[in-house]
Structure P
Amino acid sequence: MEFLLDTVDIAAIQKYVNIIPLSGVTSNPSIVKKAGKIDFFSHMRQIRQIIGPDATLHAQVVGTTTDAMLDDAHHILKEIDDQVYIKVPTNEAGLAAIKQLKAENVNVTATAIYTTFQGNLAIAAGADYLAPYYNRMVNMDIDADRVIHDLATQIERDHAKTKILAASFHTVQQVNAAFANGAQAATMGADILQTALNVPAIGAAVADFTHDWESLYGQDSTITSL
């Protein structure tokens with residue numbers, strides 16, 4: 001399993017890189033908008049420094065034609081680094097761009113996936129990651145679990161190297177369901193992680209353990225104080 005953060009918030013990335021086995025960071029224009037009008041390339045280079053060279057960094061093209069997408073991709077690779085995963089929407093123009101970028105051995109994440117058919121085309125085009133939008137599919141009455149399951153089955157059938165990077169989550173349960181149905185990776189906001197790791201029952205259990213220990217060895221005692 002790969003856990004990625006879907007944010008460009010430097011503080012959140014710095015926090016969680018030291019807490020979870022962070023596999024990478026994803027972004028898109030809507031995520032960037034939340035951060036305001038940042039110095040985009042400098043900001044993304046800073047994220048790379050935080051997560052290190054072995055984690056994946058995903059940045060999305062903005063152009064709407066194949067040529068514009070390719071220009072965006074090449075500029076991203078030049079200004080950040082040549083290991084960035086270029087996020088390309090899985091439509092006609094995007095699929096053409098994916099084919100060209102893979103011919104250049106560029107890392108590609110096929111994004112904005114809502115259907116099995118889109119995903120199958122991206123697998124055939126050689127995309128490294130597929131990014132199906134889980135909650136958006138749910139809101140459109142599309143069976144997100146089925147789409148992810150079918151794509152995972154196709155990847156296995158083709159012995160493809162493509163991985164499913166599920167995205168667009170509103171709940172922890174949705175993340176769990178994506179993994180259960182075959183996603184190899186998931187990207188989520190820091191709010192999802194906070195919700196998952198701050199369940200009241202966890203805090204209550206820790207408090208009970210501390211109380212029991214201190215009842216034997218004294219207040220504020222720890223293993224190292226013995």
Structure Q
Amino acid sequence: MVTLQLNQIKVLPGQTVILKEIYWPKFEAILEALGDHRSSRIAYSKGTLEIMTPLPEHEVIKGIVSDVVKILLEELNINCEVFGSTTFKREDLDKGIEPDESFYIKNSDKMMGRDRIDLTLDPAPDLVIEIEVTSPTQLDIYQSLGVLELWQVKNRQLQINILENGQYIDSKTSPTFPNLSIIERVNYTLKQAYSMGRSPALREFRQWIKQQIKE
């Protein structure tokens with residue numbers, strides 16, 4: 001058997017490394033060795049660890065969709081706490097994951113001022129964003145952790161999944177923003193961002209939501 005040190009493994013943008021038989025103590029040790037200041041993301045389930053490094057396309061789309069959610073929350077005067085790509089994990093479930101973006105909305109008051117999360121005591125994020133470019137979203141992990149609303153973007157198209165009876169189902173609306181045509185408008189904003197630029201597209205989105213509030 002050949003044993004590799006973590007510093008011998010290089011994950012290039014767009015690549016995924018899968019490590020088997022990584023049980024919880026080793027998983028925690030790898031997280032500590034990787035540190036907080038890195039571009040890679042992890043997904044862990046029952047001894048299998050995936051380490052992924054996103055492509056620029058992934059980061060561009062993530063930024064746009066994240067800003068869309070922040071604009072919605074600001075204009076609708078909804079409080080939130082943003083936890084980004086925090087590692088959400090539970091040893092009792094033997095699962096952990098780092099989303100592209102995460103929001104506490106209904107539970108924002110509980111998470112205000114927090115810089116550590118323990119999912120055995122704290123709630124899971126209310127809304128998570130995942131951009132799927134090179135590797136599929138680990139739905140089973142989010143289901144197990146109890147994330148109620150998951151936004152996936154595939155081929156620059158938004159899909160909303162909501163948790164019902166422990167399983168994700170596709171939804172045409174967002175429970176967080178139930179009276180808005182979120183999927184249609186996010187897809188339009190992504191298209192505009194690539195044709196006219198990110199900033200003009202987001203300004204146009206802000207004007208759209210302002211108009212929706214007036215109506």
Structure R
Amino acid sequence: MAWTSAHVNKEFDREVRALLSDTDEDGNLPIVQLGEPVLRMQAAQYDGQLSQKTLLKLIDMMRSTMYAAPGVGLAGPQIGLGLAIAVIEDHVRGDEDDPRGVAELPFTVLINPSYEPLDDATASFYEGCLSFDGYQAVRKRWLNIRARWTDEMGQEHEEEMHDWPARIFQHETDHLAGEVYIDKAETRSLTTYDNLEDYWAFEAVPREAAEALGFEL
């Protein structure tokens with residue numbers, strides 16, 4: 001089932017195509033940074049406002065921009081588009097015992113996503129954002145969620161997600177509600193990428209960082 005063409009907004013479709021033409025020398029889209037109003041707005045629900053051709057081009061360019069950043073997720077507001085669309089993808093990076101629960105997460109298009117916790121279990125890990133470039137902070141998130149979304153073909157999905165993939169889904173879905181991870185992070189944990197590498201990258205669970213920087217896990 002494809003999105004119906006009955007809801008296509010031709011003017012908005014032209015605006016999005018113009019946005020997609022404003023690329024860098026490598027053909028990727030600029031990622032907006034904190035302070036841009038679009039990052040703090042509720043994204044509009046997608047109901048077929050774009051032609052299928054424009055929607056697929058948007059998704060393709062979001063995917064390539066995410067790869068180039070590099071990142072594991074990218075939401076519409078991060079490219080200046082207040083539309084409830086995001087893309088995610090992640091892969092195991094060689095440590096089978098990673099306590100964060102990193103797992104294979106195939107490329108997925110999230111349209112109008114939502115989630116709810118399955119239980120009270122949470123975990124706190126360092127997390128970053130392409131729209132708050134150069135920094136990471138510890139953020140507590142649900143470990144187990146029920147995720148719902150629609151894909152680029154209009155197919156609805158519902159799935160239980162756990163650990164790191166659930167964190168990625170929450171992070172990108174929150175973007176569509178105008179939330180950035182730092183809003184609910186342990187601000188005393190905030191660190192530059194360089195200091196994270198020098199001081200805290202050796203432990204996935206940031207226990208020593210919590211003790212040294214003065215925050216609770």
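Values quoted throughout were computed directly from the atomic coordinates according to the rules given, and no laboratory measurement underlies them. This is a predicted model, so every value here is computed, not measured. Cβ atoms are built from the backbone, for glycine too; each structure is taken alone.
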* Asked: If we compute distance in nm of label points 7 Å out along Cα→Cβ at positions 25 and 57 for structures P, Q, R, which one ends up with the highest value?
  -> Q
* With helix-only ellipticity at 222 nm (-39500 (n - 2.57) for each DSSP H run of 4 or more, over all residues; to 500) derived as -7000, matching label from P, Q, R -> R
